[in-house]
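Listed next: structures, encoded as structure tokens.
Laboratory data are not the source of any read-out in this text; all were calculated from the coordinates shown. Since the model is a prediction, treat every value here as computed from it, not as a measurement. Cβ atoms are built from the backbone, for glycine too; each structure is taken alone.
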Structure 1
Amino acid sequence: MDYKILENRRIFQEFFRVDRVTLVHDCFNGKPLEVVRYHLERPEVVAVILENTDRGTIVMVEQFRFSSVKTSKTNGWTLEIIGGLIDHDETPEACGKRESLEESGYRVKDLEYLTAFYPSFGVSDELVHLYYGQVTDQDKVEAGGGLAHEHEDLRVLEIPTEELLAKTFTGELTDAKSMIALLWLGLKKQQARARP
């Protein structure tokens, strides 16, 4: 199976970029198909599920996300794990540690790499690198809440792990990266309980 780009035209460029791409790709029936696709070019991002082992909680942030206003039950306010854009000169792990401190105020020492995934590759090339980290109350060294110069306004919440896991099944939690991370954590805890 192969493809060929016939035309790639940038139609929008500000914080992100949008291209109008005309291409031909092979089909499963063996015939070629010419299509027009719109591509949202986004930088890679990191997401961190941060567990406070002293409290048995997950560190979450609440913030306003305009893109969810039309369909959100919470009028655009979302509950999410920590995350952010990877700077050009940093590794995903370094970004995860930086974002954890900026958003939650916790200094995380070690992050466990879980996976990377495309949240919406039907339209975008954004790649999310997912990590897990543990902190204790002693690791809280700043207030968190995001960076003012990035126009971030985050409320830091610590929610009991089991309560948050339940929210993934009731529709209260709708952020995909957070759901993936929490389902991973729930499975990990279930496997730990099953071990003799």
Structure 2
Amino acid sequence: MKTVIVAGGSPPSFDLINKELEDATYLVCADSGANCLYNYNIKPHYLIGDFDSIDKNVFDFYKKESCIIEMYPKDKDDTDTELCIKKAIELFSDEIVLLGCTGSRLDHILGNIGLLLRCLNLNIKASIRDNNNIIFISNKPLSVKGEKGEDFSIQAYCNEVKGLTLRGCKYELTNYNLKIGDPLTISNQFLDDLVHIDFKTGIILIMFSKDN
């Protein structure tokens, strides 16, 4: 079961939201993420947060529309997006797509990427998506689909990824130990429509990126 979460970062496009909602069961919204949903005339199932940044008219509208609203104090340990993740877990989601989780606040972006690790530890497929990027993490070898010439990057999301091997890309790699912070695997390209990523131990972060 798939849950889409819309947070309060840079608003996703109408097309991106609708694409992700096609096979989703729940739409959960964090605080001011509701502003873009309101502009797109989309109703979330849940509206969650401390509501310190949502437009008042938007909050009042969804309240009248009988959305399930869960209000939390401003001074709390969890971010609004983390509260939405907890709700998705509570709803027994096996896939979570995070929208509105990138933008100008680098602290929130890093925190949101950290939430992907929480999902991974619970065996939940999770990704962060915006109009230009897809971010996900993996602790197992995998093959990823893309288009010929499409850009992707890999980073170690642990102290060291051992035995990293890349096939089907412009810059192939064999049995390389990728340490955290090593930029060697930034900005690679698909040679065809499939890239094979193998490694012995560790956690990798994979990012598909395209320019405007």
Structure 3
Amino acid sequence: DNILANVMGQMNLRNLRVAETEKYAHVTYFFNGGVEQPFPGEERSLVQSPKVATYDLKPEMSAAGIADVVVKAVEEGSFDVLVVNFANADMVGHSGKIEPTVKAVETVDACLGRIEKTVRQKGGAMLITADHGNAEMMIDPVTGGPHTAHTTNPVPFIVVAENSQQFTLKPDGSLRDISPTILAMLGLPQPKEMTGHDLRVKLSKNL
């Protein structure tokens, strides 16, 4: 039961969960291991998803509003950890339509750029990843038609940090390694229940 959400609660880390309504459960109920009740130190910010029939009609979704919340929280410095979900690449990717999906990815890229700038200014760290693919495969390689489902392709894991020149990342990581990496970056012990490892590999003695 010692998932990351539990550990943050046990350590009294102030953490903010941010998502739009379409993916709100992913940063709360699912992230908390199937527990709806907030953990100690947990706060939540919900941004309303657009009222459209399908998200390819508004591929930007509510990403800008999410970025606004995150940038403000980072600037204020009132949280130790922020857990953020951008739904665009997944939800628009399900449409199978290439142009809206490109717009969705461009939107997320711009929002991440805003957040990254603020994180760097405040001397923080930012980790970017996904739990599955979708938008990277829009054409079915077998049928040649639209591909609308999730994929099992490897996903990115990107670390933005002041000391990022002091380490590289292992090339063969898995999703189970992300929580241990986060805890290591926070200087917190890894529970025995977590079987993953810190994905960082030292390039100097000052990691």
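Numerical summary
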read-out	value
Given 14, 46, 36, 5 for P(r) over Cα pairs in 10 Å bins from 0, in percent, for residues 36-123 alone, calculated: source structure among 1, 2, 3	2
Structure responsible for 19.0, with mean count of other Cβ atoms within 10 Å over residues 4-11 calculated and labels 1, 2, 3 on offer	3
